[in-house]
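Bear in mind that the values in this text are calculations on the coordinates, not laboratory data. What you see is a predicted model; the values in this text were computed from it and never measured.
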Structure 1
Amino acid sequence: MLFILVLSYITSITAQVIFAHNNLPVFSSSKHFFEQNIDSIPLKNINYTNFGLLSNYTFSQVVASLSPDEKLLLLQRHQQGWHNVAPGNYSRKDWRCNWSLKDGDGKIEWYDAELTPLGVSNGIKLSEKISNHEDFPRSDNFYVSPLRRCLQTWNLTWGNSTDKQPIIKEYAREVYGIDTESERHNKSFIHENWPEFKFEPGFSELDPLWKSDLREKNQHVDYRAASLLTELFETDDKVVSIVTHSGIMYAILRVVKHRSINLPTGALLPIIIKKENITKSYPLNDAYLGFNEWCTI
């Protein structure tokens, strides 16, 4: 009888943990300054020549307009990686159910994928575009995903234009699980190959998130995006740069109530984000899917 009571208690506690709601700040995004967040401007008509900034404004005016509870986030997707190229060589089912689980195919390696030559070339071009811009905002701090393609992209984009040390953040990584492109190398490997980066406090040696049989779902990605923004708002920085991935970028757009837009590799999207004085709960009762669901969706 005692065993049954103890088991019942443990089960109850476990259920409470699984179905816990996590309270985090509410965020919003400005509807001024940038074409990409003005609903009346069709997505196909957005002019990204000046990163979507409306022609009657300058970046200096944007930064000067920021209130104490706002930041200008320079949200950047990594340049083209081998994991972006490889799926085109296979049927969707063969890629999902077989090849995405492997490190590569003997010709291409996509485990924690590196950039392609085109990705490197486009990274250099973006760096030159920023350097030649008379009024592009300078970041108070730089953050980056621990995956190799983002570390490489940061170096190509910002490595020659700042003496600030970029900070690797675990929660800035791509949607993770099952496929090997979303698994990171260990901390020692990253430090050995990119000693110019520093790690956020508590960054673990081994990848604590990636699992071969579980895939992160939008519910958890949104929670992670809100958690990441919460951490960024714990600083006094006004302009923040983060090099990350499409999956977490789309989650950030959802969390800050920004309309959904196409984010090609190498995209750099400026967004004014405001932290509101209220919180909301992020349920985590449906946070992951298994291999069978991953294989068939």
Structure 2
Amino acid sequence: MKQVLIAAALALALSACSPAPSQSDQPQANTLELEVQGMSFAGPDTIRSGWTTIRVVNNGGMTHHALVYRLPEGVTAEMVDEQIVGPIQRSLTAAIAGDTEMAAQLAATMPAWVGDLTWLGGPGMMSDGVTGEATMYLEPGNYLVECYVKTNGVQHNFNPEPGEFGMVFPLTVVADEGGMAEPDANVTLRLTNGGYQISDGAFVSGDNSVRVRFEEQRLYNNFVGHDAHMFRIESDTDVDAAANWPDFFPIDGQQTPAPAHFVGGIHDMPQGATGYFTVRLEPGDYGITAEIPGAKQNGFFLRFSLDND
């Protein structure tokens, strides 16, 4: 009995001397949560740098996405709105009216600095009721979060009111390090010029963390590159239509309503970058497609099934 009491007293003494785990020892999150409100994003406009999660709660009634990109020095959100968003919308309107010559002329007015915009991921296609979440490494700087899905021939990022933004959300990434560790993943998706490949792990029913390695990247139509958008395949889903829908450039590209239920993904990132996205999947069939012309023909369509386990 005496030995037991001594051991207990020693244990208490040691625990009293040992420092309790500090909050700084615990894994930290560096998360920016935005909500879709009408045709705009609402939420904080500042986040710390490093590994950063952008979470978008889409209860806006239609499909959206949230491309994240960094602005070059001297370029503002207002300049993007006036010199890129406006001309693209006017080009789209001309194309819908059948004036392809005017559409081409307007599309050719892009400023030289458009090539200096850096796509850095962001949540992929999300149907109404879906929360999209993507994690990327973001350096300090000025960014935009943008959705350019179309409804009735009008891009969601376009606002006809002068000086007013549509779904163009200015974001500042400050120099303070967020302290977030690189996420874990249960499945790794490789993107090369030849298409998609699952190189490690597998999708599961329930919560998935997907590591996306952008091992090769190229531009299509001088604007978009390899990315990954996931949709559920039901018995009545037109798989070809859903696989082609994210291609912005046809008049009906990204035109709501979407032909399938999109559950998330991640946008373009530079060659050599790694990003992550999370999805919660029920048993059933799914497809992953890209926002590029001819995704299926170019190897950027992957179909998989999840059984009831």
Structure 3
Amino acid sequence: MCLKAVTDTFRSSFKKVENDLFKWFPGHMEKGLKQMQNKLKLVDCVIEVHDARVPFSGRNGEFKYKVSGVKPHILVMNKMDLIEQRLIPQIQKKLQNECPNIVFTNCKDQKCKGVHSIFSMAQKLIRNSDRYNRANAEDNCIMIIGIPNVGKSSLVNTLRNRFLQKANAAPVGAKPGITRSVMNKIKISEKPLFYMLDTPGILTPNITNAETGLKLALCATISDHYVGEDIIADYLLYWLNKNQLYHYVDVFKLDQPSDDIINVLTHIAIKHNKFLKIKDSNNNSYMLKPNFSESAQFMVQSFRNGNLGKLMLDVNLL
């Protein structure tokens, strides 16, 4: 059967997701937002970090009014290594009016030119700004803000490693919610004297658009168990097919593209030996069943680590 005949039957829209699914605003986020506001008087510049795979979706609109305000603002699009570089100028053009100071980075790369440019850009912005009650302060202080798991702490640590040659000071992890409160000042440079405030990831209190929520979940900015690995994996399959990106057929060792998530997860379980051992109470023997949960995790992780290619989920918004 030809590819067109197979894909003509694929879904044109994703199934409806429960409205309450993305009302994910734990207490530590609300507390963190208030802490950030209280510490603004100590801050000279705000750096907002976001995931380059979703450059337009999921940014917290409340930051503009409740945190960054009149402070010099830099927008960092992290994880640039996971998207096609040809898309960067298009993303910059779309965001330029709102955020003239945009930097693309890979904070896990100590040699990233974007990371290096942030420090000099921040110095210039602070030097050309009104520092209000900090006009006579000898130090400079930058607050790092953003939604969960976009690389805020990694940026703090990379800058500290590069300019102070010191070990990591901010905790990092592969799951959202590692940083739970606004921390004390972290020194990143001695001359000039610069400090950074690491902050918890703060999502918009209510994500009203289900597809935005699914994109954020796919990028691990929302904990998997809040949405469900099976739903995230199914959305990934839908998105790949919708954009005619069939490289997953080779990665998951399928015979052809599929729109059936159970079929795909079953193949992954068989090819990668992901089974559950279930006891049959009738004859006291055991049987093997596909472990759909582990297969879904494997599928989603393949997107997150770049095995499915360099994918920008907001490509339809350019």
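Key figures for this structure:
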quantity: Comparison of 1, 2, 3 - label where mean projected area of the Cα convex hull in nm², for residues 150-285 alone is highest; calculated: 3
quantity: Test item: Kirkwood radius over Cα pairs in Å, for residues 30-101 alone calculated as 13.4, pick one of 1, 2, 3; calculated: 3
quantity: Which entry (1, 2, 3) yields the derived value 1.03 for Rg/Rh (Cα atoms, Kirkwood Rh); calculated: 3
